[in-house]
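Please treat every number below as a calculation from the coordinates, not as lab data. Treat the numbers as computed from the prediction; the structure is a model and nothing was measured. Cβ atoms are built from the backbone, for glycine too; each structure is taken alone.
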Structure I
Amino acid sequence: MRIARGKRSRGPKGRKGRRTASGALCAAVLAALAAAPAQAHDGAHGTPHWALKDTGAPSVRFRGLAAVDRDTAWVAGTRGTVLRTADGGAHWRDVSPPGAGELQFRDVEAFDARRAVVLAIGEGEASRVYRTEDGGATWTESFRNTDPKAFYDCLAFFDHRHGLAMSDPVDGRFRVLSTRDGGRSWTVLPARGMPTALEGEAGFAASGQCLVTSGPQDVWLATGGAAHARVLHSADRGLTWTAAEAPVPAGDPARGVFALAFRDRAHGLAVGGDYRPEQSSPLAAAVTADGGRTWRPADHPPPAYRSGAAWLPHSRAAALAVGPTGTDLTTDGGRTWRTVDSGSYDTVDCAADRACWAAGEQGRVARMEP
């Protein structure tokens, strides 16, 4: 679905030498966020906050984000733009694929500072996948959609080799691509294991988080646009799927589940709502403790539409949700949320070394700082 038309669990990443210090930092950040009043986007001295990093791209909206660690992050967005930092956001290198200026990148999955896969969305040949092995110095186009009925929204990887990309329904079922070689080649999976799509049902390419994985086999797909929002689950890397209704706003092409986050194969979060700024989005978050078989609404959800979500690494109860009107924190596994920042972000991602990044409109990229 075009919206804002919209991860993520990645392979091993991070630096072992930093885990003790960053663990203390994460605990301090979490405690302070939970106790502090809502902040403006630039925070306050001595209080955990999103610290903006100058990307030099104010005309670009970044909906694709991959946090490798505290130093390294990739962002992907409009105008065929891909940027990479290796020094914590102090400097950004434009590593956009040549000739991609007309494309809309909505998702990026990075394995490290050199290897990444990006997804461009759109009808027909506008949906493409590119891969780099040299930090973006060169790119290879590994997939170009030739079916005018397909519209790819997001991608996700189980590990450095196995991954999936999903399209809005084609002939009544969501279409799924599979790779076994780190994104070098892609194959359309058989449709027979996919439930029939509801009328008007599609995915939202809003944050790169409508398709997420956990562990070596499990993957979830978020939907909206139909009478009911749903979350589809596969336990065999996309070969067969089951569907469950999610209690978030639905019944309109602008409403549904926009982002998922799973901390393991059982515990997950769903956030979304109505992306139109003039429409309110109460009750736009849900939780599951059984791998997505059932979902229940959050007792106290975020106050507005949210397009991105991420668990704080190595935490069993803390997660962040972001959207155009702010950032929310949960410390009880998604049951209750409180706004901790008022800045506009579309997507959020946390690395294994506990560094959290966010990205959005007007070239905005930030990293959580104490």
Structure II
Amino acid sequence: MANHINHLQEAYRRLQRDQEDSVLATIIETFGSTYQKAGARMLITQTGELVGLLGGGCFERDLVEQAASVFATGHANTVFYDMRSGEDAIWGLGLGCNGAVRVLLQLLTAEQDFSPLNLLVEAAETQSHGVLVTVFDSTHADFPAGRSQFLPAAIVGQQPILPSAPFPFATAALQTALQQKPRIETHLLDGQDIKAFYDPVQPPWQLLIFGAGADAIPLVNCAKSVGWRVTLVDHRPAHINPERFPLADQLLHLTPEQVSAQLDLNRFNAIMMMTHNVEYDQRYLQAIVHCRAPFIGLLGPAHRKLRLLQSLGDDAALINERVFGPVGLDIGAQTPEEIALSIVAGINAQLNGRSGLQLGNDVVSVQHACSH
């Protein structure tokens, strides 16, 4: 899954503007039912303002208190919240989440360009893959707690994280990149323990939309709200208007025949056909038939999808398994905004390999918020 730091990108720009230190709180380990999983991040300002949520309100107030010591000392700190107790009140907060989390607190300073937040934002903006390695507990003077470094995927496994140290960070980072799962590793160097958190970093998902009609506006807005990059293409120049789509990352006036020459289609995770014109949907579909996008969505009923695929002839076999139509999850959507939500949810489920069904009725899901 792509790293979800869209809520922190604007915060990073504010930090650069105001030059005010902050604390980055990162979940590095979880047990049982928790609101967020390893790799989730939240920003804590010096005034106690929170950007993001880690515990759905379970332990955020205490994290603000813990961050005060990080501001005071400049040293990273790790805190552990165990909410698996049967008691009604823990730390006087009345928690009942039935899980446990380990959270790393790091000081972000203007002098260091608010690292490691800057590394994550840069990776997102440059569409970079890699692994962020952070030492969170160490008795080794050369590898203090709080030190982070981003290993681009292109060099993971080819050189150590710090060239001056004979230390196998790169090997563990390569395993993390291959498995795409956060992990904690304990290493022994010079007789000293070093514990590091390895977090796989993927760029934001990219959505390509063909058709800039009125119903594309809520789809762009919904996709952007979850941090996706959105490119919008239309053969009608009047429709490609920045005032109609202020959140779109790219607006392009392209005919179907210009698409393959103007766009790297393989960078997109999902493609939506919504020109509301069968002929143009067919032509744009023909233009992308050789791309590797894992999701291709079509508006309209199932027989429209069949008609479009049949128009491709033998080429239909190249994308048949990746075409979804009618597109979206069955949530009873009627308004353009609800339809956009259905489409984004359907894409999200498919790319994550999930069913899109209800998580549960009587049992609180481990992916849902704690109830208070």
Structure III
Amino acid sequence: MIKRTILSFILIASVQLSKAQTFIQAYQDRANQVSQTNINTYLQEFEALGVKRTGTTQNTNAFNWIKNKYTSFGYSTSDFFEHSWTASGLSSKNFIVTKTGTLYPNKFVIVCGHFDSINGPGTNDNGSGTSIILELARILKDVPTEYSIKFIHFSGEEQGLLGSSRYVSQIVNGTSPKMDIKVVVNLDQVGGLATKANTKLYHDKDQSSPSSNNAAAAIAVQELANCTLLYSPLAVDFDPAESTDYVPFQQNGEIITGYWEYEGGYNNPYVHTANDLLVNMDPVYVFNIGKAAVGALQHFAVASKTSLDADDTVTKTSGFVEFYPNPASRVLNLKIDNNIKTFKVEITDLSGKHILNSENQLRIDITSLKPGVYLARVISADQQSTRKIIVQ
């Protein structure tokens, strides 16, 4: 990531989940497919490729490494586009993989991040974002989505957003009509610090000119944050969108947002140095952001809700189960089908840790629960269903 110059950030005291967004078990099932082993392997291999300064052999080697990953996931060359560009005396390539949508094949959700680095291997900036994009592509390869997805790996970010700028000017605007983009989600410097707990994530909010896209972008960043709360164990905060590969899209009038590490952030001492190494970052944090990103990409691209889990076979609007009030503070009431006499309720946090169990109780004491978002699973003899609950 290019060094950010604006040091102010937005503090949101509480994040309210949009009424339009509810927990989808199938999305969680896929988020749970993020592999810590894969994340670690990607980061180790990325680091071993050395300093990936734009225009160097190491940069080309990183490009080919990324391309080979997609081939190993089962993508074909017909899905690939190698965008060659020249700018500021440098020549390089962006790598783009397109997954075609079922209903809106010509409208795109873009998830992107850069793979070039300076002064070091850039394992955090931006091997971390690169690794998450690879997991997204692996997990969602055969999942139907209504909107098309473009997985984009940019070069030239560290020299002034060169690759992304040329992509917007030459490819996005190079057709008539120009490319129809639903939203751009960027991942840059999301590795955290090895010495920190790394439990919170910045979500980038567009506050820049032109302002015509800011209202729509505000909705997108809120939805991005909602997905983090729904599908990962991370807490949420917001910061201004700036100085990374979504900026050329933003300036082109597109809706943009993205992720950025919270703990290291502006003061990460390793970024842009020879010490931007795996040993100085937190791979578990990358794993957790990966879960959030899988949830968010499914939300924006409208992925199939057919679940690998039995929960999704239950008709969620059948009146089988309902919790109220929601949000709740001291007591959570349960409304359940009158024909069901025997059931149990399991309440977990968003990481899957069991917090509370009850059997055959229509009033559940939740005074022991800390404020936050939880999942309540109701299980009967022949049905089960999961609901999101908010404790105030």
Could you figure out which one of I, II, III the value 1.3 for distance in nm of label points 7 Å out along Cα→Cβ at positions 53 and 77 was computed from? I
For 0.93 (Rg/Rh (Cα atoms, Kirkwood Rh), calculated) the corresponding structure among I, II, III: I
